[in-house]
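Following are the structures in question.
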Structure I
Amino acid sequence: MKHPVNSLKTTVFYLVLAMVLTACNPPSVFSTITLLTKPPQERTWWTPKPGQSWQIQYVDEINLDVDADIYNLDLFETTAEDIQILHTRGIRVMCYLNAGAWEDWRPDRDDFPEGILGKDYKGWPGERWLDIRRIDLLAPILTARLDLCAQKGFDGVDPDNLDGYTHETGFPLTGEDQLAYNRWLADAAHQRGLGIGLKNDPDQVQDLVIDFDWMIVESCFYGNWCDQTTPFIEDDKPVFAIEYTDNGMQLSDFCNQAVSLSINAILKNRSLDAWQGECP
């Protein structure tokens with residue numbers, strides 16, 4: 001436990017230092033001191049535990065009878081009543097939203113300025129990549145989605161497409177751009193009392209494990225890159241993996257490896273309907 005007297009002395013020291021520097025009017029230094037004097041954020045949001053079972057469904061009528069500790073459901077398609085039903089059974093619910101690409105069927109589609117819409121997302125009709133460098137323009141839209149997620153009663157966020165910098169988006173995105181955006185999104189979720197998972201983005205796991213509460217990966221066994229999730233596992237944060245039937249995957253192809261890596265893996269149809277295969 002931090003000693004209260006020492007904490008007070010430290011805070012007073014930085015405040016006095018900030019006042020002295022402000023008198024000299026160096027804005028960049030003052031910003032740094034402001035961050036130093038800001039108390040560390042206390043965790044007030046839900047975080048899942050390794051080994052918890054889960055279900056993910058985005059299409060058709062939601063099957064609320066699946067025996068799972070966690071459900072992953074669409075932000076816009078899921079009602080507050082559905083979430084309340086699950087909560088009464090002690091089930092936590094993740095809120096799926098697309099954070100890296102625009103979708104032409106969403107109710108807030110007209111809120112996105114044309115200038116931040118990039119190339120079509122190949123293989124996903126109706127989707128276009130976003131210019132994640134423009135957090136100033138994306139923030140009002142994404143925070144409104146996070147607010148809706150919290151208002152409906154979701155416990156956490158599953159933000160999709162957090163690795164746009166590795167795709168042909170139409171924008172010169174860099175790894176640093178992606179890190180800045182992903183960290184901003186994680187902080188925005190936490191400020192609203194929502195846990196948040198890192199979706200894919202395996203090459204930046206080491207940099208982002210401190211900012212996110214769990215990880216969700218797709219086809220990592222099929223693509224042979226599941227070992228990149230190790231920083232989350234070593235930090236006692238769960239890794240949830242989805243393998244897809246249209247890749248020809250069967251439970252026997254990955255379950256033994258998933259257990260050995262402490263990854264919670266399921267088999268799903270690409271449409272993400274209610275059906276799923278669970279490892280024994």
Structure II
Amino acid sequence: MIQITDVVKDFDGFRALNHLNMHVPKGAIYGLVGPNGAGKSTIIRHITGAYHQDLGEIRIDGEPVYENPKVKEKFSYIPDDIFYFMQANTLDMMKFYKGIYKKFDMDLFHALADCFPAVDVRRNIRSLSKGMQKQVAFWLAICCRPELLILDEPVDGLDPVMRRQIWSIIMGDVAEHGTTVLVSSHNLRELEDVCDHVGIMNDGKILIERSLSDLQGSVTKVQVAFDGEMSALPEHIKVLHQTIAGRVHTLIVKSEPQEAQRVLAAMNPILLDVLPLTLEEIFIYELGGVDYAVKDFLF
């Protein structure tokens with residue numbers, strides 16, 4: 001769906017995007033994660049056509065996006081900082097969206113009203129709370145029937161019930177219509193529940209891009225204990241992090257879980273436990289290898 005090839009963007013001598021390559025498959029829910037300043041919002045603004053790259057290509061369904069209205073009809077975009085016209089209420093913005101998006105679904109707009117009961121559709125949107133403004137943005141974006149939904153910190157400011165409501169609507173749209181979703185967020189726990197593909201970004205480039213299942217299968221957390229000292233692991237098992245509490249060693253290793261278990265079992269431990277790794281832990285230890293400072297707060 002989205003193909004980004006060797007994209008470079010400089011701002012006054014600062015390289016915000018550094019030969020970035022990225023691929024979002026059609027029908028995927030793709031989580032874009034990275035530390036502050038990694039370039040996530042910058043690449044999203046390029047994908048939406050708000051910025052134009054200095055070098056490289058950005059294509060949606062094989063077509064360049066910049067100044068291409070035909071491509072822009074295919075996606076809805078919800079930025080972190082939402083903009084509405086000065087005096088507009090929800091009904092005004094609905095009419096505006098309906099005039100732009102040929103597929104705008106009025107039946108869906110009325111059906112979703114029950115999902116956003118706190119929104120007064122005749123009240124000036126700018127007078128609503130940030131959370132309610134975000135609800136209006138989702139309501140309108142979904143009704144555009146987009147082929148691609150682009151979200152930058154989508155549920156920031158929403159209460160837990162509404163967050164679940166929003167994700168339920170998005171997941172239902174993906175299941176029913178095959179909508180592609182690109183979502184940038186710092187809430188990795190939430191992304192882990194909804195995403196099937198992940199891109200980890202730092203310093204203006206994508207460091208790792210895989211399906212979530214492949215990513216979770218490439219890094220393993222192991223707790224192991226021995227009668228005596230622990231022997232060195234084989235060179236092909238790279239240790240990303242290690243802590244020791246008494247006899248128990250907790251290791252984060254670059255290895256498939258089965259391989260890590262096989263190697264450590266051959267060392268005759270008195271305790272061996274292979275544990276699932278969260279997306280947050282993968283993020284921390286992958287970035288730990290590129291000078292991203294992380295303290296030992298997980299253990």
Structure III
Amino acid sequence: MKNNNLSPLPFYRNINEQHHRKTYAYGATYPLYCPLGSMPPFQCIIPHGSVTVTAVTLINFNTGTGTDITAEMQDTGLQIVRFAAFGYDVIVYPATAPMNISNKEGRYYLMLTLSDNTYLYSDVFTLIADTSGYVLVQWWDNEDFVMDGCRIVYSTGYRNTLWLQTQLGKPDYEFSEEGETRDGYFFPEKMISEKRYKCSILAPEYLCDVMRFIRLSDFVDVLDQYGTMYHCDTFLCTPEWQEQGDLASVEIEFTCDTVAKKVGRYIAAGQPAFNNDYNDDYDN
């Protein structure tokens with residue numbers, strides 16, 4: 001979709017659309033992280049037809065050297081899912097299996113060669129050997145997420161994956177209660193305490209685009225820097241654009257199974273009622 005990225009790793013028909021090539025980025029390359037021995041998961045919408053992916057080239061961003069990884073990508077799940085009734089097809093790469101490649105840490109991008117002699121270029125990503133200090137976010141649906149003129153394909157077992165250079169910390173503790181006031185005294189009927197986990201990152205527009213779909217997903221998992229897994233009930237990203245224009249400061253917050261609820265409040269027998277009528281509804 002035009003100006004609306006649906007994939008953790010976006011693809012473009014023109015290499016000049018890469019983030020670092022935009023005038024307001026001033027050549028700065030955003031570090032979209034990925035573990036060595038794998039590629040970021042991605043999906044790409046193309047017009048429906050009989051087009052196939054004839055070659056996948058991994059290009060070193062610094063040297064411009066290209067490595068053919070077509071066989072490795074196909075062995076680890078690269079496919080085209082076709083939707084003739086909707087007039088488009090989706091190139092899907094799930095990145096669920098390790099790849100037999102010997103590349104080193106650094107910045108790279110992918111070039112897909114299609115059988116109709118067109119090319120697709122990914123944005124730049126950074127391969128790293130150690131992800132132990134990063135936060136992993138994964139999200140997916142039970143069924144395909146269908147929108148006007150496009151979709152995110154989940155029927156193949158695909159999951160969106162992001163490695164974020166951040167740490168969970170400084171959570172919020174929210175408290176709410178329901179009840180009624182009688183003779184100046186508040187009698188709670190239901191009290192809820194909730195812990196809201198938080199972290200923040202810097203992100204370009206293409207990443208803000210795709211992260212807005214996390215809140216709409218059926219399943220969201222977060223793995224923190226210490227190896228603790230969180231199965232999220234809610235997930236919210238709030239971007240605030242910085243002065244330089246190409247990056248936003250994104251506040252991430254989510255909740256999981258940390259909600260504590262209490263219905264009513266127990267008053268021990270023998271204690272006087274607040275309104276001094278000593279009836280059963282206060283003195284038990």
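Laboratory data are not the source of any read-out in this text; all were calculated from the coordinates shown. This is a predicted model, so every value here is computed, not measured. Cβ atoms are built from the backbone, for glycine too; each structure is taken alone.
Quick check on the output: 1.33 is Cα Rg over 2.2 N^0.38 Å, derived from one of I, II, III. Which one produced it?
On the way: I: 1.10; II: 1.17; III: 1.33.
That value comes from structure III.
Quick check: 46, 30, 29 is what I get for Cα extents along the principal axes in Å, for residues 44-179 alone, calculated from one of I, II, III. Which structure matches?
I
Mean count of other Cβ atoms within 10 Å over residues 92-99 was computed and gave 15.1; which structure, I, II, III, did it come from? Don't skip to the end; give the middle numbers.
Numbers: I: 23.4; II: 15.1; III: 18.2.
Answer for the origin of the read-out: II.
Could you figure out which one of I, II, III the value 6.5 for distance in nm of label points 7 Å out along Cα→Cβ at positions 68 and 228 was computed from? All intermediate terms of the calculation are to be shown ahead of the outcome.
On the way: I: 2.4; II: 6.5; III: 4.9.
Source structure for this number: II.
Given a computed value of 5.4 for distance in nm of label points 7 Å out along Cα→Cβ at positions 100 and 260, which structure among I, II, III does it belong to?
Numbers: I: 2.8; II: 4.5; III: 5.4.
The read-out comes from structure III.
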